[in-house]
Structure P
Amino acid sequence: MTSIPDSHRYLLDAEVATLATVGPDGRPQLSALWFLAEDETVRLSLNTARQKTKNLERQPSCTFFVLDVANPYRYLEMRADAELSPDPDYTFADRVGAKYHSDLREMDGPGQTRVVVTLRPVKVNAVDMGA
């Protein structure tokens, strides 16, 4: 597995990251989102009604991007393949919600469900243009 270098691991403590997926027209779609990072794994909780989830179901190639807001010359880019698994009882969504002091159920409409998206890195770019 491709690993995240220690020099940029702190960026996984960021509040928000950007996820790029491929839209149905073949163009990139970017979304700011919440996430959990544990060891070498980044996971997301996504509502199945959202376009980014539909994009990942159709084509699991994506890019996860975190900018160092204190030093915008540093960032972490993870090109990955996404694995989606159901989260019908909100077990994982509750963990994400705890990090952000929020209940993700309140963001979902009636009858909507969630999936856990696990990002499997295929390439990691840890960039520091100020060095």
Structure Q
Amino acid sequence: MATKPLTQTTGRRKEAVARARLRSGNGTHTINGKAFDVYFPTAMQRMIVTEALRVAEVEESYDVDATIHGGGSSGQAGALRMAIARSLVEIDPESRPALKKAGLLTRDPRKKESKKYGLVKARKAKQYTKR
């Protein structure tokens, strides 16, 4: 059985919801039971996820165990980044100003616009025919 997590926090972006548990360790990440490199294959997504740890300068200090559902890969990476940032603030309130300045504690409010009736998508209309 793994050690008890130091914190457990939630992060959201678009339709994705991430629950992150931070434990003191050597910097290993597990997402939905998979290795970090397997779950996020692109370097950009891995960079987004670990951004909070880099800003707080604790990359090798904590193990991250996360469960993510909903949304796509980009939204999931953003959600996990926010969850990790919130956990770091819970563990060490001194890191809050640096994380806030980097914009990691602000929820990104952008979501997909809802489809309107009479249209194909949110704004796309059927092609107009004159004759």
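Derivation of every value follows stated rules applied to the coordinates shown; laboratory data play no part. In this text the structure is predicted, and so the values were computed from the model without any measurement.
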Assuming -3500 is helix-only ellipticity at 222 nm (-39500 (n - 2.57) for each DSSP H run of 4 or more, over all residues; to 500) as calculated from a single structure, say which of P, Q it is. P
From P, Q, which structure was log10 I(q)/I(0) by the Debye sum over Cα atoms at q = 0.10, 0.13, 0.20 Å⁻¹ = -0.31, -0.53, -1.20 calculated on? P
